[in-house]
1. Which one of P, Q has distance in nm of label points 7 Å out along Cα→Cβ at positions 214 and 334, as calculated from the coordinates, equal to 3.3?
2. Quick check for you: by distance in nm of label points 7 Å out along Cα→Cβ at positions 262 and 582, which of P, Q is greatest?
3. Which one of P, Q has helix-only ellipticity at 222 nm (-39500 (n - 2.57) for each DSSP H run of 4 or more, over all residues; to 500), as calculated from the coordinates, equal to -3000?
4. Quick check: 162 is what I get for volume of the Cα convex hull per residue in Å³, for residues 174-325 alone, calculated from one of P, Q. Which structure matches?
5. Here Cα extents along the principal axes in Å has been calculated and equals 90, 65, 44, so which of P, Q was it run on?
6. Which of the displayed structures (P, Q) returns the greatest value of FRET efficiency 1/(1 + (r/R0)^6) of positions 86 and 126 (r between Cβ atoms, R0 = 25 Å, to 0.05) on calculation?
7. Assign the value 1.13, calculated as Rg/Rh (Cα atoms, Kirkwood Rh), for residues 198-413 alone, to the correct structure from P, Q.
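Each reported figure results from applying straightforward, stated rules to the coordinates on display, with no laboratory input. Only a predicted model underlies this, so the values are computations on that prediction, with no experimental measurement involved. Cβ atoms are built from the backbone, for glycine too; each structure is taken alone.
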Structure P
Amino acid sequence: MKSDWFKENMPIVVFLSCIVLIMAFYAAFYDLYGHVLVTAMYEGRSTDILNRFFMPRDSLLPLGSYLEFADRIFHESLILILFFSLFFAVFLFFLRKAEFKKPEPLEWFYLICGFFLTQWYFWLMDDAFVYFRYVDNLLFLDAGLVYNKGEYVEGFSSPLWALILLMFRATGASYWLILRLLAGLSIFVFWFMLVQLNAKFSPRTPVVNFPMAYLIFNYGVLCYFSSGLETPLVLVTAVAFALYIVNPASMSIQIILSLSPLVRHELALPFFLCILWAWFYHGKFPLRMVLMSVLFTGAWVIFRVYYYADFFPNTYYLKDMVNFYQGRLYILDTVKTYYAHLIAFIFIAAAVFLKIKRHVNLEISKRLMMIFTSLSIALYVVKIGGDFCHFRFTAFPFVLTVCAFSGVLEDFIAAVNLNRFRILPCIIGVMVSLVVFTLYPPQLGSHPFFYNASHRRIDGIDDVATARQVSFFSYLSWGPRVNPEIFGQYMKEYGELRYNDIKATYGCRASYILFDKKIIQSLGLTEAVLAHTETHEQEGEFRPGHKTGLIPLADDILLIHKSSPKAGRGMYRYAAEHGIAPQWIRDNLESIEIIERKIYNSHDFMENLKLGFTFPGKIKINVPASDGTCVTPRKGGHS
């Protein structure tokens, strides 16, 4: 019996045995030569190499710091190898007996390359440190799910992502390890769903799976399997929407869609459209999925009202703007970079040929529904003016639209009788992969794979290459300074979180490091008064997705905090009555006091429910400040 089991699962046993040997060799090599190599580089003053991999500095740190960093990299990379090895072994074991479509060799090639490139393009956006501060305040500093202790503002865009980070961070793992694990898991789920989607549209073999080749080697897609933000969930959810449109009966896909409003609030719109699709196209109301969404999303909304006294996150108010011109430029930036218009034209022409000349059933209505659903988010992105980072806000509509092309290439190859050449799909797939891999945004001067691409801002849009170039192991530039051990030492010494200073800054990473200081986030991410404020950007200050005109206003709020006897309700009125508040605060005091009651709520559910239904008017900056100068153009001194 045992021999039969080993015989049936021999590939898995061989795979795990190879991994064990590799890990043993890696451990032995590092034990013998790890510190020797680091010391040799240090003594040779190899500043460029050391700082590329360890710490972005112009000068060398003490040798002990680099040895500590090297040890941490070694141990956490072992954890990564072990985790993903076991994960793939378990997956292969269950795949043998599962009813899912088995991946073709070419699709395995896509996965291996995509997994490597995802880890290679790993990076952290500055905004991700907002999540980190919320999570660590709750887990290690007993301050609650807040950015500043005692101030109840939901300053993150994705409740589901915050909960996932909470779950992983509770183990004490570093964010570098957590985010690399989540990046690997996300691209695996993304890949597996694309395998199933292509098979549902065209069960023909051999396969090319154009959407997989086009997306998994796509620079924009690869970058956002990391970033520290909720973007991996957005990418996975986009494919889940495509699968639901094809097969609304799948329980696992229904669960993913029911969670989509918690991934980002704007995904409630495509979720609603898919409910209507299932109801009218299949003649059955998706009651189970709706009930699950009511349970999941409803539970968070109730918590949000109880905890934050609002029905919407702070980022909803911050992004509530209209800039169609910039939004159009943002969409075109993605479309032109990856030749999406040309790809769409080719596939439309192929679909017309297959439908008219070969009478192939392409299930056009389902494909059109995918495109229509993606347009709902694309229009939202156009409305708010996009983002300052290439591709980020187009991730959902871009991926879902490409999913609409699933299976068309396989049907075309079969229709023109090219499938007799068994090697042809592999050649096409590899060629598509290589061509897509060479594409990168015009903001970069050379290919980003080599970590030395120069960059420039075009139409207000920048690229993430600058963040990836900070350091290959970028978490190490802040990791030793803030970790669970340091938080534990702080709490053991002081017993509770106490702020020894207050600072206004838009730097989220710097704010995370300064965990014992109250922070006024001067771009309004976690500052509710600023999030409700309309600004008029000066020439040269515009940055898509950000209200840079808020930065000088944060100094006024900083002054009020420092001048008030106690932070809390009545703080702004006290400042207005004592001549501390500038004119824009005095003119908008009624709206600001509503926001203030929400920020400093006492978690009385009925009172908070009433506050939730109380919507403050927009805070308008259209009058001069008390000193006679215009408020908006002032520049604050921020880090």
Structure Q
Amino acid sequence: MFQPVFRFALLVTFMIAPCHAEEETKEWVIASFASSEFQRDRFIDLVESEDSSLQQLQLAPTYQISDTMTRSSKVFDELTEGEAAKKTFHLSSVPDSVRVLVYARWNKHTAPGNIDVNGHRMVHERDEEKMLTGGWDRFTIPRESLREGLNEIVFHGPCTLWLDEEAPAGNSFKRFSSGDEWRTENLGPDDNRSGEWVIRIRVQGHPSEGTLVSPVIDLNERPESAEQVGDPHPDVSPLFEIEEIRNSWVAKTPEGTAIRYEARTGSTPEFHPSTWTAWFSVGDWTDPVKGRFVQWRATLVTEDTQKTPSVSLLHFHVRGKELGANHNEIEVTQAPDNAVKKSSYDFTYSDPHHPRMRHLREKYDFEKIAAPGETDAEKFMLISDWIRKQWEGWKMGEYDYCPQWDALEILELAPAGLGLGMCTHYAATFVQAAAALGYPARSVIVDHHCLAEAWSDHYGKWMFVDTGLLANNPIAVKYVDENGIPLNALDLHERYLRDDASDVTVVPDPSMTMEKFWENYLNLYVRFGIPLRNDHLYNPMPQELEHGHMQYHWDGYLWWTDDLDPKYPEYSLLTNRPEDFYWTLNKTVIDLEDTMEEGKIRVMLHGPIPNLEKFQIKKNGGEWMDAESNFLWNLESGENTLEARAVNTMEVVLPSNELVLEYRP
């Protein structure tokens, strides 16, 4: 067992404001514990520490090797007796085992039988139960058949392999007889194509590298605990003259592993290049420090796939002076709600003013359709219900054509019987219609179904909107708990895990008992994934072609997994961090900071607000007025109130945040 060690004890001096000799030097400690708040890439996992009550961030237990996105699954090669196909992959070190996932689409095609792995013969028999519902055949290669560096798998005919022509990475080969040369340009049904066999490798071992990023740390936020030295933090942050910072980590680095630490600092609560430093090594604090906000990140590396470093805790030991004319005379009696959940992954939001978005909105008059709704959730259901009534789906149409995620094309072809219009098309149309009105929404893929989630300011959460679940029953539905709160994919997945959705009601009534409904549909939520954008109407690529018409093969979605040793191992982008799916939107965060002028404090407004147009504020019960994101607030003696909100570019007024403080000069 490796004992915790403290790393990188630093002495750091930087100036934030002019020194005043009369100010007393204070000391305090800020702890940054490993938690779900840390953003992290797919190669990092959060686990309970074996030797303490702390959680720790370490390398994930498995990782994917994949050279195919597989946007389409129409090209396959039926190898005949005597023919063979080869797939190669590299391992930095030898893991416990690897799981090989071979795309099979529907189960009727010939499974690989005789397989050679680095010269070791394996006989494979397809077990359709282990294929689950994704169309992926699978087998495991044990450690003794693997080697460091280049590994190769040879599939002997007769068998069927799918080909991704968009991924010519040079790892796939074919030969026509024993002793013949291996070729990369003679793949496919006509022996004249190149690309990659749709085969993915799930390594049962730690990846070589992964990165985690802490939340932004405010040096004014001091714990109220026995560990603290000095006074509790002021309600309004002072300006600081920092004399010294020492950083110490609780971390484990077994032999062959390491952790690289970096930091950056800034004067604003959110990163911006103009107000923050670049990332720098914590061993070299030579860059100027820009303010009271600090963020750190760590890159975990290993040379041995069976070993992982881990980090549990960082301490900032701070010594400095507090400057400012007002913070000792201010008490915040009602703090603003500044809690914000952040995803580890960027999401691209569509621009509602793009010509195609505007055309969709105006052609079908979605503003009028949504107008009767008093809340955003009511507007969502009006839009969804209108879309569901435009066509009866699940028919390929006269041209046997599956439209892409393009609401304008879908609304033209599906009602006319000229193309397929199934659940994925209902969902895509809703997402783009809602986004065209200024409401963030995204498609959600569950097991053999597609629906949508939209961010509701009314409920403060992502909620399901299911436009196309029920064939021959033209209603759009939402799911609510016993308190009437709409649910989302993770809510229903958790009910799937406990096999009980008795507390969930479908609105409106689906014309069957709730017991029968969940008997039929709860298993849809065994898994779920999302695209990391909703701008498909005018930015179609990259995108899975004919989504939903075939099995689950595209590797471009973010998928939920209960464990990073996943039940569905065929996808590269997996997370078990709820915030990666359910981040906060449309909240105006209010940060306060003292100034050197009596009666004046600085207000900084920010937040996760797509298509932000402007902020508005209301002081002491007055009228709403437009405001800059950074301004000075002139305080009055006694009680002062401030409300702040944002308006997006579609003139949607977003929720307000409020604080109350007492100023006693």
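1. Q
2. With respect to distance in nm of label points 7 Å out along Cα→Cβ at positions 262 and 582, the highest-scoring structure among P, Q is P.
3. Q
4. Structure P accounts for this read-out.
5. Q
6. Going through P, Q one by one, FRET efficiency 1/(1 + (r/R0)^6) of positions 86 and 126 (r between Cβ atoms, R0 = 25 Å, to 0.05) peaks for structure Q.
7. It traces back to Q.
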